[in-house]
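Every number here is computed from the coordinates shown, using simple stated rules; none is lab data. Just so it is clear, the structure is predicted and the values come from calculations on it, not from any experiment. Cβ atoms are built from the backbone, for glycine too; each structure is taken alone.
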Structure P
Amino acid sequence: MRMLVTKVKYAKLFVDSKLISEIDEGYVVYLGVKTTDNESIVQKCVDKLLKLRIFHDENDKLNLKIDPSKHHILVVSQFTLYGDASNNNRPSFTHAARPELAKPLYQFFVELIRKQGFKVETGVFGAHMEIEALYNGPFNLMYELED
């Protein structure tokens, strides 16, 4: 599983020019599911996401983790995180999970975060989405976990 975690001041997600979801300050998490992923890996990724210390403290050090009383999370399914263009100019997505595996794991990921008290918004699985966001930093962190 791969997560691209992006700190934002706000984010809005549109499908067919219609606003689907929006968040205030927090994370946009682009989530890629691999063919070999399972619920155990999802749990580990959620644990890592919620423990990341990438918010600044009073001394301007990256020392604080995401706070459900202040921050929100937008989770976007992103199979293209498993795109491989190492052998060609057109990427291959053979390592990305098919929708029948990816969608339930994506939904489980969101459910686990919500159970921790966070406001979580989502995209539309499999849809073409447009995301408007104000990046904070900018700060992007790629995290990958395999069994």
Structure Q
Amino acid sequence: MTFDFEAQLRAASLRVTRPRLAVLGVLREHRHVDTDTVISLVRAEHPMVSHQAVYDVLRALTDAGLVRRIQPPGTTARYESRVADNHHHVVCRSCGAIADVDCAVGHAPCLTASDDHDYVVDEAEVVYWGTCPDCVTPSTPGPFG
């Protein structure tokens, strides 16, 4: 699948620049990456792109809605290119890995505010916490096996 990053930038009224294209490419290939990782991956391909340029691009892309910034409590900010679908995340308490979780379907009272205080609610943010498969240790065999 190819992505027309130039069209996305233009549709968001942003100039098409090499750093913006590079950051979009990194975020398309790597999910839930922190700023330092984005900088490293962009600079591996474009060594002349400054740290500040990457910070500025991440802010501009986030403000334009092309990128989503997530920061579950106790973690560093991460960025993803999956936007506009109100998905959620599951975070490993051990290694910090993050995976996408599609929005709950069916009867989901936790996603409906008990009192919205007359706000027009357009999104619910849910973070699931647990241990990822890579961090789960095999259970120690009991006395019978």
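Ranked by distance in nm of label points 7 Å out along Cα→Cβ at positions 48 and 112, structures P, Q are led by Q, which has the greatest value.
From P, Q, which structure was helix-only ellipticity at 222 nm (-39500 (n - 2.57) for each DSSP H run of 4 or more, over all residues; to 500) = -6500 calculated on? This value belongs to structure P. Quick check on the output: 39 is relative contact order in percent (Cα under 8 Å, 6 or more apart), derived from one of P, Q. Which one produced it? Comparing all candidates, it corresponds to P. Computing log10 I(q)/I(0) by the Debye sum over Cα atoms at q = 0.13, 0.15, 0.18, 0.20 Å⁻¹ across structures P, Q gives -0.57, -0.76, -1.08, -1.30 for structure P.
When FRET efficiency 1/(1 + (r/R0)^6) of positions 72 and 88 (r between Cβ atoms, R0 = 25 Å, to 0.05) is computed for each of P, Q, which one produces 1.00? Can you show the working numbers first?
Numbers: P: 0.05; Q: 1.00.
That value comes from structure Q.
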